[in-house]
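Pasting the structures here.
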Structure I
Amino acid sequence: MPPGGSSRAGGGACNALPPARSRGSLVIVGTGISLVVHTTVEALWHMQHAERLFYLVTNAITEDWIRTLNPTGTSLQDCYAEGKPRHQTYEEMIERMLGPVREGKDVCAAFYGHPGVFAWPGQEVIRRARTEGYAARMLPGVSTEDCLFADLGVDPGADGCQHFEATDFLALGRRFDSSSSLILWQVGALGEPSVRPGMTCRPERLRLLVSRLRKSYPARHPVILYKASQFSICDAVIRETTLAKLPREVIPVMATMYVPPLPRRRPDPRVLRWMHES
């Protein structure tokens, strides 16, 4: 029985056999960021007991650990290829996960971090599975955001917090409030339609990003380039720079950019009066 879950068998005698399974199922789980220690007990149970296990993680040590949990463990990493459009890669992943579900198997897919945060295939495969009538659910995992809040000492409730994918932020001219924290994801892949080994953000694209941010922040405003630790014995990578110096930085794909807020806005006196009157 999965932790916190229920058996497929109904009530009755302890020796009663569970009802026959007529359809497949899908559970998408997160392994968290740091190897083993971030994986929840519930996610671990599903990884161990799935009839087919797929995974997409970021290092060979995590791969080796996952394969010890379930001999059916199969990586989705080979769906990627240099120059291959990401949407094509994601479609292949989705179809690979859905295949055994359609055959009536209980399938689990484990994604690095939180499986629903910047992991479109995990969200989309659940939607399609449910549309086709299969039971499908997602279990949460520890994300880069969670680690960033802890490592940088950021409380999103203090001034608010805004998240954007870097390419989306720049291309669509997203509006934001500079008096709240700003987090930009996947800056290392800014404007890239595909992936390649050793990818870093191109300086000319960083200059465009800085030009956009300089409309709201001064040149000396601090910026933190952050990469969560994948192993509990290692420290996170925390590199502070300024907007003016940002185009000279080497930013890998896995880095997240945190822009601290400007000073708080003055509160609306009418709202303050209303609160005191209440």
Structure II
Amino acid sequence: MTKITIPDLLKKKREGKKITMLTAYDFPFAQIVDEAGIDMILIGDSLGVVVQGNENTLSVAMDEMLYHTRIVARAAEHALVIGDMPFMSFQPGIETAVQNACRFLQAGATAVKLEGGEAVTDRIRAITRMDIPVMGHVGLTPQSVHRMGGYKVQGREQTMAERIIADAKAVEEAGAFAVVLEGIPLELGRKITKTLSIPTIGIGAGPHCDGQVLVLHDLLGLFERFHPTFVKTYANLKSQALDAIKRYKEEVELGAFPSEEESYK
């Protein structure tokens, strides 16, 4: 498989071919995702919840994101690698945003993703002027969890739906190559997808988006604290891992492991 590029993704949009994207945070899982032929790997700030065990993504530091980006980038031979700009990596100002976007590319990412619509278009323009590809993110934006009063579906009311459409258009006009649509009604997802010339990547935004993204730990059944409606669990690796570890514990306690086969002669 050849390396996925930004033009490849734009071509898929034009040709009506679906785009695939998953999160990954370490080398083994990134390698598996890449081997499966997924188009894009996102090192999401969701690692604050599914890897670090925090209540939300707000405490994830830039240095932590760079650490995981370096690991994932080593494994991605096919997928386009996107670094998720964490809280306070772009909010303070344009200069901070550009510097941190550059740090992501130095760590091995091909592009960065940042949350927000019209309010962050000056950051998107500044970053893209440095020839750094930017993916937008509108709708339910997890870094705005306190303003939204929790992880709630956005855009059910007409006024908010129009606001999200305006945000998506603004992100495109600012130079983003794609935009994530999260936690919005499927008809709104359809409308935005038809309106924009750049790919839309849905997560809880219905089947009409140009592509889809999920958190890997949700897909594999490794995270159980909460289960959003839009998540489909394709495997239950937690139960398999738990069973294997219990059998290991039992064999050690019984003296069955290690046997002569697992010992040096």
Structure III
Amino acid sequence: MRCAVKVSDLYYTYPDGTEALKGINFTAMQGEKVAVIGSNGSGKSTLFYHLNGLFFPTKGNVFINEEEITKKNLDKIRMTVGLIFQDPDDQLFAPTVWADVAFGPRNMGLSKREVEERVDNALKMLNIADLKAKSPDNLSGGQKRLVSIAGVLAMNPKIIALDEPTSNLDPRSSSSLIRLLLDLNIRMNLTLIIATHDIDAVPLYAERIYIMDRGRFVVEGTPRAVFSDASVIRNSRLRLPRITHLMEILQKEDKLPIQNPYPLTIGEARRELWKLVKPRNLKNRSNDVAI
């Protein structure tokens, strides 16, 4: 499997002297789904701005498909890596949705027909073709998010980095967006790198997790491995997924025989609890028969 993104010993200091990144090492393989979790100010956005050359390292290197990002290859890099900002208003500026989605392909020097095909395909893929004549200013937060994603998809990237994609979305819209991203990952073999506060959703899609705190990664691994160490999570100013926290309470306070690593999802918790309940039900049924 090809390495899509490699960040090596990355440091970044803002002009005011703030050290935002302090020796970051990170990889994402082609087609992989990776989550970067951290509290506000941990450095997630700063890291993401390096992935398509918005920022350049104070020290260290960033490679996309084994090619280091430089000022000479920015056009190529930005066609490969699509960046979705945390606030879609930072990404939408054209008078209509169609024009906004067309901005990237037009700047790639494509023919008018190719631009039209890419824009129409991206809008259809996200089921927002009916919005193409509307002004982005008149859209809901969820609609704006989809338009910003469509603008990136129209450039046919192989890697998409999303900074807090579910922020300011209601639970139903958040779930729909995650399902959409997973579908795109499968259909287009997209590498997805997602910075998020949505701890509960991470076990549903991420194959690997990086926990970030104060400009450093403190742990990396599968969701099960990472969330099995509650002290690391809490010391990073984060929390466990709510299902996992519930199972921790049931084990530690209610003394149920639940083992760590605890379940991460509702489905896993249901199976674990059923294992505890089922023997008791069978025993009760046996007593009923005896009577």
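Set I, II, III, criterion percent of Cα pairs over 17 Å apart, for residues 34-105 alone: the highest-scoring structure is III.
Given a computed value of 15.8 for Kirkwood radius over Cα pairs in Å, for residues 42-185 alone, which structure among I, II, III does it belong to? The structure behind it is III.
Among candidates I, II, III, the computation of Rg and Dmax of the Cα atoms in Å that gave 19.9, 74 used structure II.
Read-outs throughout are calculated quantities, based only on the coordinates presented, and are distinct from any laboratory measurement. Just so it is clear, the model here is predicted, and its values are computed rather than measured.
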